[in-house]
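Next up: some structures, all given as C-alpha cells.
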Structure 1
Amino acid sequence: MNAAAPSPTVTLCPAGDLPPGAVRVAEITPPIAVFNVDGVLYAIDDTCSHAQASLADGDVDGCHVECPFHASAFDLRTGEPDGLPASLPVRTHAVEVRDGMVVVLVGVSPAGRAGEPGT
C-alpha cells in the first residue's frame, strides 16, 4: 500500500507582517488568502466561487468575508457561503506559525485541529 503524498506547504510571510485585521495572498494556483481575525489565522481559496473575484479585496466582518462583486459572504472557518448568488463553498486550509513564519498547509482542512474555533 502506498502512503499518501504529504500536502504542500506555502510559507507566506513573517507572522509579524500579518497583524490582526490584515490579509495576505499566497500567489499560487489557485491563490490562497490568509486572514488574521483577532489573532486567529484563517486560509481560504482567494477566488469567489461565483464571480471570480479576489476575496482578499472583500470586507471582513467577524469570521466572514464579503465578496467585493456580489455581496455573498463566506465563512472563513468553513468556506461556506451565506447565500446567493454564491452557492458553492471555497476550500479552507490549515494555517500554522512555524519558527515565526506563517505557513499554509494546502489542502489540509483546519477542522478538528486543536485550538481552532469549532473544535
Structure 2
Amino acid sequence: MPDFAVSEEKNRWLKEKMAELQVREEDLEEQFVRSSGNGGQHVNKTSTCVQLRHIPSGISVSASRDRSQSVNRFLARRELLERLAALNGVLTPEMKRIERLRKQKDRRRRRTVKKEL
C-alpha cells in the first residue's frame, strides 16, 4: 500500500483499519478526475479529485476536499472504511457525531415546548 502525504501516524492507522476490515488494495478501483471549486488554474489543470470504488461491496466514494491528490486519496480511503464499518454495524465517529446532534436538537425542542406551556 502506498504512503500518502499525511502524517506517518495517519498512514499507520489507515493500514491497520484496512487490515481490520479485510480491505485489500486489489479490491479498490481508483479514478482521478478534475475537481471543482477554489484553487483557480491549478484545479482546472490537474486531476485531484479521487473516485474510489470497493469492488466486492460496490460502495463508491469521492474526495475532492484538498488540492493535493495524495491527501484526497487518503480521505477517500478513510471515508470508504467508515462506510464499510457502518455496513457491518460498527458505530463510526460520523454516526456518533450525528447522534449527538440529534439528541441536542431533541433537548432544545423539549425546552421550547415547556416554555410555551
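Every number in this text was worked out from the coordinates using simple rules, so none of it is lab data. Remember, predicted model here, so these are calculated numbers, not experimental data. Cβ atoms are built from the backbone, for glycine too; each structure is taken alone.
On relative contact order in percent (Cα under 8 Å, 6 or more apart), which of the structures labelled 1, 2 is highest? Numbers along the way, then the final one.
Working: 1: 23; 2: 19.
Looking at the calculated values, the largest one is 1.
Given a computed value of 68 for percent of Cα pairs over 16 Å apart, which structure among 1, 2 does it belong to? Spell out each step's value before the answer.
Details: 1: 57; 2: 68.
Attributed to the structure labelled 2.
The value 12.7, 37 for Rg and Dmax of the Cα atoms in Å, for residues 65-104 alone was derived from one model only; which of 1, 2 is it?
Details: 1: 13.0, 40; 2: 12.7, 37.
Considering all the candidates, the number was obtained from 2.
Using distance in nm of label points 7 Å out along Cα→Cβ at positions 17 and 73 as the calculated read-out, with 1.7 as its value, let me know the right label among 1, 2. Write out the running numbers ahead of the final one.
Working: 1: 3.0; 2: 1.7.
Structure of origin is 2.
Of the structures labelled 1, 2, one was used to calculate helix-only ellipticity at 222 nm (-39500 (n - 2.57) for each DSSP H run of 4 or more, over all residues; to 500), giving 0. Name it.
It traces back to 1.
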